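Novice: Please find the structures below.
Derivation of every value follows stated rules applied to the coordinates shown; laboratory data play no part. A quick note: this is a predicted structure, and the numbers were derived from the prediction, not measured. Cβ atoms are built from the backbone, for glycine too; each structure is taken alone.
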Structure I
Amino acid sequence: MTGVESPVYEPGHGLLKGRTAVITAAAGAGIGGATARRFLEEGARVLISDAHARRLKEYGAELAGEFQGAVTFMPCDVTDEAQVRALFDAAVREHGRLDIVVNNAGLGGTSALVDMTDDQWTRVLDVTLNGTFRCTRAALRHLRDSGGGVIVNNASVVGWRAQAGQAHYAAAKAAVMALTRCAALEAAEYGVRVNAVSPSLAMHPHLVKVTSAELLEELTAREAFGRYAEPWEVANVIVFLASGYSSYMTGEVVAVSSQHA
C-alpha cells in the first residue's frame with residue numbers, strides 16, 4: 001500500500017447489537033467477508049452465503065470460532081431463485097428474525113464490447129443485477145411482514161464513470177443503483193430502508209487474480225490518497241448504512257472512493 005498514512009481499524013461499538021443480517025458473497029478476503037466480520041464486531045448475528053461452498057465452509061468455520069453462536073453459513077447461488085428463497089427462509093428459521101441484508105454478490109470481467117459474447121454479457125448481469133433483484137425481492141417479503149429493516153446493495157463507481165472493457169459490469173452496477181432507488185420508494189411504506197455503496201478500488205486477492213498489474217497501478221493513481229481502499233473501509237460504510245445512524249437515508253448511493261473529481 002502507498003500513501004501518506006495507513007488507515008486505522010476502528011473497534012466495534014455495538015451499532016448492530018441484537019440484529020440479524022444476511023450477507024451474500026461473503027466467503028473470503030473481499031468486501032463481503034470484511035462486512036461479515038465488521039457486523040459481528042458490531043454485535044450482529046450473521047448468516048453468510050456464497051456460491052463457493054468450500055471457501056464458505058472455511059471462512060464460516062473461522063468466524064464461528066471467533067464469534068461463537070453468532071455465525072451460520074449456507075451456500076447460495078444468487079442466479080437460482082429456489083436457493084435464494086431457501087437462504088432467507090433459513091435466516092428467519094435459525095435466527096428468529098431478519099433485520100439487515102447486504103447484497104454483495106457480483107461478477108466482473110474484462111472484454112471489449114465488440115468482442116463480447118451474449119454469454120459474457122448475460123452471466124455478468126445475471127449475477128450482479130438479477131441476483132441483487134432476487135435477493136432484494138426475497139428480503140422484502142420477510143421485512144414487509146416483520147415491520148422494517150435495512151437493505152444495502154454493493155454498486156460501483158463504474159456505474160457512473162466509463163471504463164473500457166467494462167460495459168457489462170458497468171451496465172449491471174448502474175442498474176443496481178436504479179434498482180436501489182426504486183426499491184427504496186416501494187419499501188418505505190414497510191419501514192424498510194434501501195441504500196447502496198459505490199466503491200472505487202478495494203484491494204483483495206481475487207481482484208489481483210483477474211486484473212492486470214498495469215490496470216491496478218492506473219486505478220490506484222486515480223485515488224487522491226494514493227492508495228486503494230481496504231475491504232473493511234468499505235464495510236465500515238455498510239455498517240453505517242445498516243445502523244440507526246443512517247435512519248433518515250433511503251434510496252441513496254454512497255461513494256466509497258477517493259478518486260480525483
Structure II
Amino acid sequence: MFLVFDSGIGGLGVVAQLRALAPERPLTYLADNGFFPYGEKSDAVLVPRIVALLGNAIKVFKPQALVVACNTASTIALPSLRAAFSLPIIGCVPPIKPAAAASARKTIGVLATAATVRRPYLSDLIEKFAPDCSVLSLGTPTLAELAEQKFRGAVVDVGPAVAPLFAQAGGAAIDAIALGCTHYSFLVPEFSALYPGVAWFDPALPVARQTLKVTVDLPVDENMQAQTAYFTGECLSPALLAPYGFTRAETFQW
C-alpha cells in the first residue's frame with residue numbers, strides 16, 4: 001500500500017495518475033488540511049510537524065512507500081523524513097527539466113508557493129536542468145486556495161495571481177511554465193484559457209512515474225483494500241473523493 005500525503009487536495013492529482021498507471025496498487029491518502037496552507041509558513045514550524053505527522057501515519061498505516069505529493073513539504077522536509085524512516089519516500093519535484101526542454105524562446109516560468117521559491121532546492125534544479133534558459137519565478141499565496149475552492153465546485157479567477165509572473169522583465173517571452181505545486185494541477189484549464197500560447201507542465205504524472213519506478217520490486221498486497229482518505233481538518237465529502245477511488249473519508253487523529 002502507498003501512502004500519498006499533501007497539505008490539501010493537491011496530491012489527488014498524483015493519486016489520479018497512480019490509479020491510471022497502477023490500478024492494482026492500494027492507496028491511502030492523508031491531507032494535513034487542518035494546517036493548510038503550507039506555502040506561507042516557516043520551515044521551523046513545518047518540518048517538525050510534517051515529520052511527526054507522517055511518523056504517526058507510518059505507524060498506523062504501515063505503508064510500503066510514502067509519496068510526499070506536496071512541493072513545499074518535499075523541498076523542506078525530505079532530508080528529515082528520509083533520515084527518520086527507512087521506507088521508500090518519493091518527493092515532488094517542480095518539472096523544470098521538461099519545461100526547459102520545451103521552451104523555444106528559452107524563457108520559462110515557475111509558479112510555486114513562496115516556501116518553494118525561496119528554497120535553494122529550486123535554484124539547484126534550475127542550475128542543473130535549465131542552465132541555458134532565463135527563468136522567472138513567482139511565489140504566490142493565493143493559487144493553492146483557489147485550487148481548493150475550484151475542487152469544491154467554485155468558479156475561480158486565477159488572472160490576478162498569475163499576471164505578476166508575466167509582468168516581470170522578460171515575462172512576455174515566457175512560453176513554458178513549470179508548476180511547482182501539485183494544487184496548481186487543478187487550475188491548468190484556467191491557466192491555458194488565459195495564456196493559450198504557453199505550455200504548462202504539471203508535476204503529477206512525473207511523481208507517479210517515479211513512484212512506480214522506485215517501488216517496482218515491491219509486492220502488491222491484493223488483500224489490502226486501502227481506499228480511505230484521511231484529513232487532519234474537515235473531511236471532504238465522499239462524492240468529491242469518489243473519482244479518485246476513495247470510498248471513505250475519516251479524520252486522522254494524531
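Novice: Suppose you compute distance in nm of label points 7 Å out along Cα→Cβ at positions 45 and 181 for every structure in I, II: which one lands on 1.5?
Specialist: Values: I: 3.7; II: 1.5.
Of the structures listed, the value fits II.
Novice: Here's a follow-up. Could you figure out which one of I, II the value 20 for relative contact order in percent (Cα under 8 Å, 6 or more apart) was computed from? Mind dumping the intermediate values first?
Specialist: Details: I: 20; II: 27.
Structure I accounts for this read-out.
Novice: Could I ask something else about it? Given that FRET efficiency 1/(1 + (r/R0)^6) of positions 173 and 229 (r between Cβ atoms, R0 = 41 Å, to 0.05), derived from a single structure, equals 1.00, which label among I, II identifies that structure?
Specialist: Working: I: 1.00; II: 0.50.
The read-out was computed on structure I.
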